[in-house]
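No value in this document is a laboratory result; all are computed from the given coordinates. Everything numeric in this text was worked out from a predicted model, so none of it was measured. Cβ atoms are built from the backbone, for glycine too; each structure is taken alone.
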Structure I
Amino acid sequence: MLEERMNRFLEAAERMRLGDYIAFESDRKRRLLDAFWQGVARGLGVMVGFSILGAAVLFILQALAKRSLPGISDFVAQVVALVQLRLQ
């Protein structure tokens, strides 16, 4: 009974690659390098996502300004003009 449970536990540990995980956690240099690359990937993802979102917002604002909606179009035109001035 105990031997069977121990064998199941060892098989589960092998499937989870517990030895590799323990080796990874005990290697400080490898963990720091992994954390560094995770940070780089997150930073790039935020940068790309914010750029796409900003471009979409500008596109929508320009479309609203072209429709000449009363009140909104003046504000949108000012915002778009300021953004385009800032980009130059």
Structure II
Amino acid sequence: MANITFTVSDDAARYVKTDASGSPDLRERAMLLYPAIADLTISHGRAAELLGIHKWDLIELYANMGIPYLNQTWEEVQEDVANCMRIMEAERA
């Protein structure tokens, strides 16, 4: 396991939640990994593995913080629905 050290101001430090050992808690560690998920460097599954939790627990943790698992525009959703309908129609034919 690697230790990563970074400096924050005393004012900012009081907002970092830690566990009993003084290490960042799960939520803090998950947020450190989120940029790598957002830029597709790692998947939610890999991030969950690194955190030692299940993928769906990580998805739920992010959802509780207002970070969606699926990030689509309404137009993208409509396009996906239309594609599904086309596939279903083709299979019926």
Structure III
Amino acid sequence: MNSYEFEKAAKNVVIDMLAKRGIDAKIEDLNLVWFTHLLGNKKCMIWGEPMANLYAEITYARDSKMVYADLYQKLDHRDIHDWDLNFEAI
């Protein structure tokens, strides 16, 4: 499976996961936000407007020829300047 085939398959997995939750999405509604290919394995993160505060992580394990799909919900977001970070061990 090349990278383009993986992207299409991953987006179709996400469409199926969303449909089971009553969310209608088309392949053109979804964006590949992050992708890596390492040692034959592929992983990507997908998000699109219909997903609202959800995002998907799809992994293809070459050796087992399995796809693992996770759907996450963003619960919190913070903008923190680096000068406000605490580098002390607590």
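Assign the value -17500, calculated as helix-only ellipticity at 222 nm (-39500 (n - 2.57) for each DSSP H run of 4 or more, over all residues; to 500), to the correct structure from I, II, III. Matching structure: II. Of structures I, II, III, which gives 2.1 when distance in nm of label points 7 Å out along Cα→Cβ at positions 29 and 69 is computed from the coordinates? Matching structure: II.
Here Rg and Dmax of the Cα atoms in Å was derived from just one of the structures I, II, III, and that gives 16.0, 46; the source is III. Can you tell which of I, II, III yields 2.1 when distance in nm of label points 7 Å out along Cα→Cβ at positions 21 and 45 is derived from it? Structure of origin is I. Comparing mean count of other Cβ atoms within 10 Å over residues 5-12 across structures I, II, III, the highest value is found for III.
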